[in-house]
Structure P
Amino acid sequence: MRFRTWICIFLIVIFTLTGCSSANKSGDIVIGFAGPLTGDSALWGQSALKAAKIAVEECNSAGGINGRKIVLLEGDDKGDPKEAASVAQKYTANPNVIGILGHIFGSCEMVAGPIYQAAGIPNMVSTASAPDIPFIGNYVFRINVGDVVAAQQNADYIVENMGIKKMAVIYDNTDYGVAYKDALIERATSLGCEITAVEVFVGSGQDRDFTVQLTKIKETNPEALFLSCYGPDAGLICDQARKLGFEGTFLGLDSTNSQHFIDLAKEAAEGTVISTYFDRNIDDPAAKEFVEKYESKYNESTFPSAPYAYDAMNVLIDSLKRCETIDRKSLRDAIEQTKDLPGVTGLINFDENGDRPVAWNIIIEVKNGEFVLRDVVQ
């Protein structure tokens, strides 16, 4: 009886090990997408998801990864850190998920990233820009530049190219608004720009009346007002500032690059200069090809989160192709070895912290109610 018991245990172990081994050699390869698919920030997540699907479709139609198809799961974090943690726990509990594309916002990634790190699942961040993301751990990589680099590039252009010498700043109290504001002010002042006023508000649509902050800013007579916040809030601020008689130039960051901003700012949006990750009119063959594919497929304008999600998915695909065995550790190692991978947002590399050290600084301007390309700094 005891002999039979040991035989049964031995067979179960052998079967289990065989099953685990074969899971790396056949069947679909599962990637989990994570971002806001519903709620006020759904445009960011939906655009990224659509772009990632294009990359997956292209890979699968070309034979997949050694004949294996990629399957993209969808996780809706609603732009809420609590929901992001729930999505991350769901993915880490699924042994078939080999990698993660997302999250979109820094506040969500800072909660979800450590969960993926602890579980040993490679996490390819596509737009979250919080400064501390690269230090979550060696399983987290980021396709876009972080807030500090982006803010420094923006300040360089504002001071050195536009010649702004006196600037006020208004920012929301999110991690994103604060981090970008801090880096921008530090860089701008080091270049000789005077910061005449710094005002804060509660973001995400909670504050709707900015009269107090804007009145204080107007009294300092700056040449420009920098908007360290999301597009909808920035739109309301610009509209109210013009009504209060502010005549300076509005300056923005990548999150201001949305139709929501123009719709809410109305005529006040005219002349706003924005530093962003991507513009659909950029004169680059790969970028143009992507824009054509995206817009013909979805019949909508290319939102900035889309090209970075497309590139992030293609980093995962390229890395999977270079894996000797398809498992989480091998995928992580392959991502780390990525070098000069051509993307629609430029060449892709990662530094020792898994961060992208350099990317385009694309300057756009609102003219006649539309975003137009002003400059590209590489």
Structure Q
Amino acid sequence: MAGLLAHSRVLALTCVVWAAPHLVAPSHAQTPICATATASISVDFPTGGRHGCRIEDERNITLTVPPEGRPINSSPWYAFRIDASARTRLNVTLDYDYTEHRYPPHFTRDGVTWRPIAPSDVLIDDANHRATLRLHLAPGTTFIAGQPILTTGAMHDWVRTQVAGEGFETIEYGRSIDGAPLVAYAGGDGPELVVAITRQHPPETTGAAAFRAFVARIMSDNEQARAFRASHRILLFPAPNPDGVARGHWRWNNGGLDLNRDWQRLTQPETQGMTSLILREAENRATVAFLDFHSTGRNVIYAPPLDSPSPTISFLPFLRQQLDAGMRTPPAWSYNHTPETGNSKGWALETLAAPGITVELDDIANAETTQRVGEIVADALMQYQAAN
């Protein structure tokens, strides 16, 4: 087909099945944004995209994929529901306008198990601005999204299950602009503080998967993990941008800002609440690690320079050594300190003298990779702290 090609970056996911329980309920009534004789498209569910819809004919529909504002980093999230009244074929074209297709499409029929759409059914134009999904629909409901959908509620449910019975507090540290509770989890009462964050940016679910692997490892029932929890205060922020997630945003909260650019000015309730709670927990404690899990186009660790003024800066080369030894293709590393950009890792070094680390997972990282990165980061931190 002239001018069209299969998107090569989806190939790594063709054999992956994503299992993510209780994310979306495919049973409640929806208000379609457009409909043909046999299929309707709707987006009024948590994480639903900000799509406009144009029916070209009975077999072809175009969805626009606009950002929540500009300028904005290119993270063009899409998520929509199709209700088919009969078995049908439908071509849905995602029109990105000025930006490029980034997230390979996934689908689910039960809201639980997600699978990638076959690469042969994902056609990208030469400019990478339009992606056509060739869909073979069974009667009933199908959800399609740029990543398996992970709601704020599902993330909190998972964390609560992990920390149950371990003395962790559930702390509401504020309310979002939409009024959603901002919730963190804190446990242990040691003299040293560890902070872990994920999902400042809504679509970045592979980073959230590595965060989950990190948390699960430090909550393990083994001698090393028990000793670590007994000697450290652990502070977890699994969902600091509930409005952005619920609204299907690319990057921002509902205040028109990228939260990971607001850690210097602190103009938003989400960053104000997080920093206030961290500073409260850091009082009379040394913050030994500050980890912020994200997703991007590759596996990479962003860290401060190795001569930065931090008592635990030597954790960085130790972590790199462990990742290099434990993975066939370890993450790349990039060292810089740019607090003026307002990111969390810069704030951590400036405010807490902690070596803030941004752990970035590839958008298409598979479950084995996200699991391995999270576990190695946790193991390295526990080993480093035990030896120092």
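Here are the numbers for this structure:
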{"item": "Origin of the value 0.45, where FRET efficiency 1/(1 + (r/R0)^6) of positions 124 and 244 (r between Cβ atoms, R0 = 25 Å, to 0.05) was derived from one of P, Q", "result": "Q"}
{"item": "Computed 25.6 for mean count of other Cβ atoms within 10 Å over residues 140-147 - originating structure among P, Q", "result": "P"}
{"item": "For FRET efficiency 1/(1 + (r/R0)^6) of positions 308 and 364 (r between Cβ atoms, R0 = 30 Å, to 0.05) computed as 0.40, the structure of P, Q it came from", "result": "Q"}
{"item": "Structure (P, Q) behind the derived value -7500 of helix-only ellipticity at 222 nm (-39500 (n - 2.57) for each DSSP H run of 4 or more, over all residues; to 500)", "result": "Q"}
{"item": "For mean count of other Cβ atoms within 10 Å over residues 60-67 computed as 12.2, the structure of P, Q it came from", "result": "P"}
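Computed from the coordinates by the stated procedures, all read-outs in this text should not be read as laboratory data. The structure presented is a predicted model; accordingly, all values stated were derived computationally and were not measured. Cβ atoms are built from the backbone, for glycine too; each structure is taken alone.
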